[in-house]
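See the structures that follow.
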Structure I
Amino acid sequence: MFVDSHCHLNYKGLVEHQSEVLNRAREAGVGAMLNISTRECEWDDVIGLAERESDVWASVGIHPHEADAHVGVDTAKLVAKAQNPRVIGIGETGLDYYYDHSDRAQQRAGFREHIAASRETGLPLIVHTRDAEADTAEILTDEMGKGAYPGVIHCFTASAEFGRKALDLGLYISISGIVTFKNAKDLQDVARDIPEDRLLIETDSPFLAPVPHRGKSCEPAFVASTAQFIANLRGIKVEELARLSSDNFYRLFSKAVR
């Protein structure tokens, strides 16, 4: 059984044929999917799908791209929405200095609000970081000093050094289909070396379809291809990779039940 630890089932490209997407995932051996929210207006739809489908779980959060439009989403609002039994994570949140769609100071402030919500609820923080390693590491470390919280660096594309810092903080690392790309040698090295008890896999669908599905709208079923690639990198059978990554998911996202 595979777990897709990060997907966007309510995004264009998947939502139009959601039932078929879910069925294809199940046929591919995907036993659970974590449907991620990025804006407050998505929360009810994301949670609603999780309430209808027993193998789909939900998160509540604000993507850093949306930080400027969500100044009013604070820790209290996140904590309140996270009380729903189908909500198992906080995010995605973090910093994105590549596109700079939102003011950097507001991104950082929102990130800290999410971390506080993770700490208060005990739900894992789902971290997005792009071209912002130094600030992300600084905030994660500073906030960990205020009290421990669980979390994962999703769709990891950062440096090996940042990966070691994340692991030292007790965080998990999730690998997407980017690892299958020809120019992803550094990421492949990271994926090979992640401790087996800290590794998650994801699609980030509908984005970043792995080889051999490049050019298609990504969907949770494709996590099987990413898993096979990572298993080959690590010199283990794909069934073992599926088992350990699924066990890690349920250990980290402990509010979820198998």
Structure II
Amino acid sequence: MVHLAGDSRHGLAEYYYDPLPTNCVAAWVCPGSRAVGRRNLAVFLGACSFDCLFCQNSQFRLLTASLAPVVAPEELAEAADDTTECICYFGGDPSPQMPFALRASQLALRRRGGKVRICWETNGSMHRGLLRLAMDLSLVSGGCVKFDLKAFDPALHRAICGVDNRQTLENFEYAASRVSERPDPPPLVASTLLVPGYVEAEEVSKIATFIAELDPEIPYSLLAFYPRHAMRDLPVTSRKQAEECLEAARGAGLRRVHLGNVHLLC
């Protein structure tokens, strides 16, 4: 086997600039999202460790299939110019390409004298040691790690994501243990996509209870679903479902709950 991308020398990714404020999962709690006139360097990674039937960014598979474009961490760090407020890794997922993303982030921070936020939007399945390094970078830079907690029940998670969720939940517990190192702005944010018929109020209550037992102040964002990938036959999230899930999350003890993508609600 030959490692073509994702190591500390090469990454399979595309990147572009988003003017701030932008549609970020953590925008409602992140001061960086209010830096009007500045930009987010959005890094779209072409690999993922999950196989979600409802994937909202399934186009990452086109990068995986073509093995292009391959980016050097030096190139990505250079792209974080003086107008860049933050770098956000998403995709796909950062998990399969953490050595690349970590190296690029370290170089960008060095080049900018520490004045750029490092953020991650992830399923949280990476090796614990790599998550530790990602948390280190986010904590020191004013960024955050955004965990997408797709389901709590292991059987449901395996059915809709193709893999077990134990590593994700254990990693989330670790990340939560470090929140006290910098409570503001919050270094850890959780989100869940409200998939009709699969991830509804009962499942959200389980996820929210899990989070609240760790720290009830961890921000939790509930995101409206749009039919994509292998679940194009489902409807968008209804306003009724969203309101029930919002009530369930608050009822579980979470104090900072947010409803995102409200423009999709029907």
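Only the coordinates and a few stated rules stand behind these numbers; no lab work does. No experiment lies behind these values; they were computed from the predicted model shown. Cβ atoms are built from the backbone, for glycine too; each structure is taken alone.
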Output 12.5, 38 (Rg and Dmax of the Cα atoms in Å, for residues 165-212 alone, calculated) maps, among I, II, to structure II
Candidates I, II; distance in nm of label points 7 Å out along Cα→Cβ at positions 85 and 141 computed = 1.5; producing structure is II
Distance in nm of label points 7 Å out along Cα→Cβ at positions 5 and 237: greatest across I, II for structure II
Value -10000, calculated as helix-only ellipticity at 222 nm (-39500 (n - 2.57) for each DSSP H run of 4 or more, over all residues; to 500) from one of I, II, is from structure II
Ranked by mean count of other Cβ atoms within 10 Å over residues 45-52, the structure on top of I, II with the greatest value is II
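Taking 17 as the value of relative contact order in percent (Cα under 8 Å, 6 or more apart) derived from one of the structures shown (I, II), identify that structure. Before the final figure, lay out the partial values.
On the way: I: 21; II: 17.
Corresponding structure: II.
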From the coordinates of one of I, II, distance in nm of label points 7 Å out along Cα→Cβ at positions 53 and 229 came out at 2.2; that one is structure I
